[in-house]
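Where a number appears in this text, it was derived from the coordinates with a stated rule and is not lab data. None of the values given here were measured: they were computed from a predicted structure. Cβ atoms are built from the backbone, for glycine too; each structure is taken alone.
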Structure I
């Protein structure tokens with residue numbers, strides 16, 4: 001069973017509820033167990049700035065599924081929850097990304113693990129540091145906590161306090 005980390009984000013609808021539902025659906029997949037979950041964070045959008053703020057979190061999984069099987073399952077969950085593919089970096093109901101798949105490096109059409117942009121995204125590194133700060137990036141040899149301490153944009157990432 002490999003340690004896998006998934007980034008979850010939403011900036012439309014009931015953002016916290018959608019993220020929590022995604023976690024439940026991932027946990028119900030065959031050969032998948034959610035073993036850790038960060039708090040929810042409210043974050044600034046990346047790319048197209050003229051859109052709502054995101055709710056993000058990171059979960060840790062134990063799974064026997066292959067990276068491509070897991071990717072297929074995550075895309076199915078996105079569709080079940082109502083995601084419609086639109087413009088890149090646009091507003092989205094749900095976004096599920098495989099950030100790390102143990103120490104594996106995967107680079108095939110539609111999937112690059114470790115996620116190429118994770119080291120540049122405070123909305124991934126700060127929640128992941130909460131649950132797996134000692135995890136070592138397999139290509140860079142640095143811990144998630146080290147990477148999180150250097151990433152720009154941390155001022156736009158705040159723990160989400162529900163009203």
Structure II
């Protein structure tokens with residue numbers, strides 16, 4: 001009986017430790033950052049060019065830093081949001097009513113920003129990992145989305 005209690009206690013402690021470690025690692029797994037060899041504008045233009053070459057649409061580039069300043073939030077170095085869409089990928093996810101809620105993540109966004117060190121960085125979400133969380137068709141499509149996104153920023157170093 002004592003060994004059964006020890007076993008259950010060990011399992012509970014193991015689950016808690018695994019949960020805490022997973023929770024702490026999640027941001028590093030979901031969000032990636034790369035240093036760009038170019039300035040902000042050139043980095044944005046390079047991402048747009050590479051996305052267009054792969055058949056993606058660039059619905060817009062939003063200067064988030066300007067909006068923050070305009071609405072009283074203060075002055076920041078450049079933070080540009082590059083919105084990207086690939087109609088076939090979007091359709092393949094959204095044609096299933098059960099997946100429509102995933103539209104909250106659309107269009108795909110890559111951020112390009114400057115930090116206080118004067119360097120330009122590229123921020124991306126791990127689309128492949130996000131897709132795995134949903135499974136099924138979403139996982140299949142997001143695997144392709146992830147590969148495309150990585151090709152858009154391949155010029156940047158980790």
Consider the structures I, II: one of them gives -8500 for helix-only ellipticity at 222 nm (-39500 (n - 2.57) for each DSSP H run of 4 or more, over all residues; to 500) as calculated from the coordinates. Say which. I
Upon calculation of distance in nm of label points 7 Å out along Cα→Cβ at positions 63 and 127 from the atomic coordinates, which of the structures I, II produces 2.7? II
With distance in nm of label points 7 Å out along Cα→Cβ at positions 71 and 143 derived as 3.8, matching label from I, II: II
Entry that produces 0.15 once FRET efficiency 1/(1 + (r/R0)^6) of positions 39 and 103 (r between Cβ atoms, R0 = 25 Å, to 0.05) is calculated, selected from I, II: II
Suppose semi-axes √(5λ) of the Cα gyration tensor in Å, for residues 55-134 alone works out to 29, 14, 12; of I, II, which structure was it derived from? II
Comparing structures I, II by Kirkwood radius over Cα pairs in Å, which one has the largest value? II
